[in-house]
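Asks: What follows are several structures.
Throughout, read-outs are computed from the coordinates displayed, never taken from laboratory work. Owing to the predicted nature of the structure, the values given are computational and were not obtained by experimental measurement. Cβ atoms are built from the backbone, for glycine too; each structure is taken alone.
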Structure 1
Amino acid sequence: MIIGVLTIELTLGEATSLKEKRKILKSLLERIRNRFHVSVAEVGAQDTWQRSTIGIAFVSCEQSHVSRVLAAVVNFIECQGAVQITDYQTEIL
């Protein structure tokens, strides 16, 4: 069993309040869950309205599959207009 963990730092430039941040993040996290079948949650900067840290986990039998899926998630997020990736880290366990 191979476990991949992806931690992504995001900037939400369009958010002007915590309510808008939650709306943007909820939509993004649902689309990631549905498209890639991964576990995803906000894991940091919950009280800051223009920044967020999300954590993504994926389990598979093959390391190459885990790497491909997590890379696809990063590419998907980069294509979203409401958020920008400022940093990310991938760990394979």
Structure 2
Amino acid sequence: MELVGQLFPFIILIAIMYFIIIRPQQKQAKAHKAMLASLKKGDKVVTSGGLIVEIKKVEDKFFTIELGKDINVKLTKDAVSRMYEDEA
């Protein structure tokens, strides 16, 4: 009985950490993965480096993107930060 009383604060701390830190990160990762799966040719995205680029081709692990006129490069899907939404 005394052992349960000593472990109770640690159990509460772990539960708080789960609901404040771990669970929101899991939800965010799931949403990001769904966003990556929904991207298609013509979508504009923001890379983790801050570049706004247009997707030209979707592959399994890469996107072919257009940086400028006739400048196409491959970008890993992990490097996509978010979709770009025009502010106009």
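Asks: By the measure distance in nm of label points 7 Å out along Cα→Cβ at positions 17 and 73, tell me the structure among 1, 2 with the highest figure.
Replies: Structure 2 gives the largest value of distance in nm of label points 7 Å out along Cα→Cβ at positions 17 and 73 among 1, 2.
Asks: Then there is this: Upon calculation of distance in nm of label points 7 Å out along Cα→Cβ at positions 9 and 25 from the atomic coordinates, which of the structures 1, 2 produces 1.6?
Replies: Matching structure: 1.
Asks: Given a computed value of 21 for relative contact order in percent (Cα under 8 Å, 6 or more apart), which structure among 1, 2 does it belong to?
Replies: 2
Asks: A further question follows. By the measure Kirkwood radius over Cα pairs in Å, tell me the structure among 1, 2 with the highest figure.
Replies: Looking at the calculated values, the largest one is 2.
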